[in-house]
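No value in this document is a laboratory result; all are computed from the given coordinates. A quick note: this is a predicted structure, and the numbers were derived from the prediction, not measured. Cβ atoms are built from the backbone, for glycine too; each structure is taken alone.
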Structure P
Amino acid sequence: MSFFVYILASKRNGTLYIGVTNDLARRVGEHKAKLIPGFTRQYDVTLLVNFETFESVLEARSREHSLKRWRRAWKFKLIEDLNPDWRDLTDELNALAT
């Protein structure tokens, strides 16, 4: 089983959300459909701009905790190193799943 640390954004350089899940496609779908009350629904944070894969939940939670403590500029650099246009990676994720 794989675990994912993911970053959602409201727009380029906008509000960010960092989370962990074992089913990234399902979880991003929940955020996009605004099924989960809370931060992402309140601030319309629905663009999947970065994700990383881990083999254990402990590794994933450790990375999530680390990223949440990072400065905002460091998070932007992480996103832009792999996704310079801040594209929504959801379609690519769905293509990988099929």
Structure Q
Amino acid sequence: MATETIPFDASEFFADAEAQAALLTDAFESGNAAYIANALGIIAKAKGMTRVAREAGVTREALYKALSERGDPKFSTILGVARALGLKLTVTPASGPAE
């Protein structure tokens, strides 16, 4: 007997701002660019990819591609998505001296 599976959509679990902030905090702390892009994609999908794409100034298809696990978005796309999601990116010093 074959195992039946159903599609998993992580965006269904990130509808509230607190969960979104926790996901993005973890992604940025990891320093993994693919994880950061994917986390932004999950949140964009939760908020409505079409609306986010329009406000970020890119097509919906381009946004899906850029924020996929294999995507490598331009920094201008990241800034546009952050603005469309109502996010403000800030920088704080790392806990150790810069090398």
Structure R
Amino acid sequence: MSYVVLPSFEVEDDKLDAFLAAARADATQSVATEPGCRQFDVCVDRSTSPARVTFYEVYDDRAAFDAHLETPHLAAFKESLHLCTEGPVYFLERVAP
């Protein structure tokens, strides 16, 4: 089984490009440098105003996600949080592919 994290954000149009650049950097580094990070997708719904951005993150387990919380690239991403309003975060256990 895997550990899935689904955070969401609302981002105004004039801040969306900057926010997505920071999100892409975090996602890319997570998959490239964290052995327990299996997938990290950045998804955007531009039909809403403000735009809704959702991350789909898959980790081996909770410990792998906890390790992600200590990474420099996540710290860098957190500097972009002034660009958005944070929404709910869902923590799920993946039981089937």
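Using the calculated result -11000 for helix-only ellipticity at 222 nm (-39500 (n - 2.57) for each DSSP H run of 4 or more, over all residues; to 500), pick out the matching structure from P, Q, R. Computing helix-only ellipticity at 222 nm (-39500 (n - 2.57) for each DSSP H run of 4 or more, over all residues; to 500) on every structure in P, Q, R gives -11000 only for R.
Thinking of P, Q, R, which structure, once mean count of other Cβ atoms within 10 Å over residues 44-51 is computed, gives back 20.1?
Working: P: 20.1; Q: 16.9; R: 12.4.
For mean count of other Cβ atoms within 10 Å over residues 44-51, the value 20.1 is produced by structure P.
Taking Cα Rg over 2.2 N^0.38 Å, for residues 12-59 alone as the criterion, the top-ranked structure out of P, Q, R is R, with the highest value. Upon calculation of relative contact order in percent (Cα under 8 Å, 6 or more apart) from the atomic coordinates, which of the structures P, Q, R produces 48? Here the read-out was taken from R.
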